[in-house]
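> Below: a set of structures, written as structure tokens.
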Structure 1
Amino acid sequence: MAVLEKISTLNDMKNLMNELRRLEVKFLFDFYGALQDFSSKKFLPQWLQKKSINTVFINEHGKTILAKLKSSKRLSVVIYDLETPDLNGLQFMAELEKEPDLKSRCKIIFATPKLAPDAQSKLLHLGAAALVSKPLDGDILRIAFDKIGLDY
């Protein structure tokens, strides 16, 4: 990593900025996954770990994710399966609406089956930061993280 004394080129400055962004994500954000399909539950923690992100909590129950979010004051990225049985994606967003502070600290990425464009736009209007199709893969997650402003 570059230190201030060694910044002599634009490339050095870009490297420093990238490292600061990486550290911000690593230390400021918690990552949650409410996922239903086995492949996504297995893939997400492995993908995040490769990105040096270790603050990951995966659970099948939306209510458990919501409780963890409420008990934390940190920024959060939530990859949430729209079809979570105990608290589907729309119910989850309704719960977040009740707590504006909590909603403002969360970036929600919905994992969805194939949806019609009007259904996708409704989810985005409700506050979803990005939508990804299931099962998850690295390219899909990279695009979603880019949409929410996290470079991965």
Structure 2
Amino acid sequence: MTENISFEYAKKIWEKRVFDFVKTISLETSLGNTEWEVRKMHINIYSANENGLKKRSGSRHRYFINVELQKENAEKIWGLFKQFANQYDLELERWKNNEKDLDRYAFEAKNINTNDSISCHIELPNEWNNPCIWVSVFVGARYHQIDLIPLSN
């Protein structure tokens, strides 16, 4: 669905999706109305192609919250993340290497056709971690809407 659309439209779609996912985390893990810090997306501009058009991508649109969770909550968020990935037909990956010893959870879901991705990182409380959750999105390279108009004629 998000393969042949403009950067502006893809950005809008992903910002909404990540907002909805963060809202789901809050409701399902009893965080309730806890305020998430939002960091706006950085826009990356690529070199011009043979027609002088430049693609854009977006990175580091992030929701962040300092919160102490238990392992059960991290697993519940993993389940919600899997549901999210399946809903949008994204390839899913979970890096388990730091879970046992460091209590750090990391998941990513990616659209292999567009390179769009969403990541979720959870740090449980221990002597090495600052307990938190952050969810971020990357919007793969696309042209501006105005650049697509001549291409469609």
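Here, each number is a calculation from the coordinates, and none is a lab measurement. Fair warning: this is a prediction, and the values are worked out from it, not measured in the lab. Cβ atoms are built from the backbone, for glycine too; each structure is taken alone.
> Could you tell me which structure in 1, 2 was used to calculate distance in nm of label points 7 Å out along Cα→Cβ at positions 95 and 111 as 1.7?
Label of the source structure: 1.
> Comparing Rg/Rh (Cα atoms, Kirkwood Rh), for residues 79-134 alone across structures 1, 2, which is largest?
2
> Out of 1, 2, which structure matches -10500 when helix-only ellipticity at 222 nm (-39500 (n - 2.57) for each DSSP H run of 4 or more, over all residues; to 500) is calculated?
Derived from the structure labelled 2.
> Out of 1, 2, choose the structure whose coordinates give relative contact order in percent (Cα under 8 Å, 6 or more apart) equal to 28 when calculated.
2
> Comparing Rg/Rh (Cα atoms, Kirkwood Rh) across 1, 2, which is largest?
Going through 1, 2 one by one, Rg/Rh (Cα atoms, Kirkwood Rh) is largest in 2.
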